[in-house]
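Take a look at the structures listed below.
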Structure P
């Protein structure tokens, strides 16, 4: 369940308080369901069970609308889980079953420099990373110690703090990231800009975007 909206109040991080005005847009996400539990597949890829995974997730906030777009593709680029929805301030929804997209890559990485999606020939979305990335290993994804379902006894507490250099491409703890992005939406005669995040995890080949083998950088 994902909820976009506007918040006011304050945040506190490491003792530093940040006041949040009513114009702050954001997304909160509640994920649940089956997660890997117990010991991981002992064989390394490609023999193991994690040899291909292509995932995009893009919640975006505009002045009075929200947009969600996600895609899971196989190695040939065929989607097995792709959808987009544009939600108005009054709650009205426009759904798109099979958007098309074009990816542009940061050289020598599997990180996106731009993503352009065409929903129906009239509604187009352009996403451009504009700030820092958050490593999803901090939430357990692909983390070798604090992965989902790992048993640490009754109570064990820890945290990771990755420097900007450690969050660059190449660190296994930063392969799965969310990047702060600028979102530009062209919807018929209406154009507007907003903010959002671009979650990305790309393992194995993806023919339309040029990805090959297990973790070769994009061409």
Structure Q
């Protein structure tokens, strides 16, 4: 994921670049010191994400938003600024920024916002079709939708919507489930269900035990770990 930092203070830009190095999937492809450089770098690099300051020497970052949306409609934007005026915040919301961080930004909060953004980005790429559960999860409005900040970044082949379904069926029983039983409840193949169950074991959300049926056939049974999220 390519990122541009638009920040007129090179020391602050370097700090943000250092923070971003905590994320292996992110590459900083440019640091712009003013609005003019920001637009030039957007054109040259076609980044996925822009970290945009408001107070730059030649133009307000919020005044760039209409132009950015016109010329680079697919770039995501996170504002990082000392601007506390509600008018600036309202404009940022109007043009669909992903988040709005007020300086000074602690590394912990910075990392939380970037993690949240990456999870949302991964989720958006995980499916081509929408349902209300997916939409509620993106906007975090569903009563049963967990916050994206509580869900770890998922490996390839693990879709968050399906993972949530698997976790729900596990939580619905204390007797545990076989992969076949889980597959029937989530409407997927046994192979798919097993893949998700084994993933949950790897992140310590469930455990597996081998049990024997009436004819002595061994079966791997999965149980939710009590106290896990």
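Each value in this text was obtained by applying a stated rule to the coordinates, not by laboratory testing. Please read these numbers as outputs of a predicted model, since none were measured by experiment. Cβ atoms are built from the backbone, for glycine too; each structure is taken alone.
Structure summary
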{"quantity": "Answer label among P, Q for the case where mean count of other Cβ atoms within 10 Å over residues 65-72, calculated from the coordinates, equals 14.1", "calculated": "Q"}
{"quantity": "Label whose coordinates, when helix-only ellipticity at 222 nm (-39500 (n - 2.57) for each DSSP H run of 4 or more, over all residues; to 500) is calculated, return -13500 (choices P, Q)", "calculated": "Q"}
{"quantity": "Origin of the derived value -0.46, -0.57, -1.11 (log10 I(q)/I(0) by the Debye sum over Cα atoms at q = 0.17, 0.19, 0.32 Å⁻¹, for residues 73-112 alone; candidates P, Q)", "calculated": "Q"}
{"quantity": "Structure from which 11 was derived, relative contact order in percent (Cα under 8 Å, 6 or more apart), options P, Q", "calculated": "Q"}
{"quantity": "Top of P, Q by mean projected area of the Cα convex hull in nm², for residues 9-88 alone, largest first", "calculated": "P"}
{"quantity": "Among P, Q, structure where volume of the Cα convex hull per residue in Å³ as derived comes to 151", "calculated": "P"}
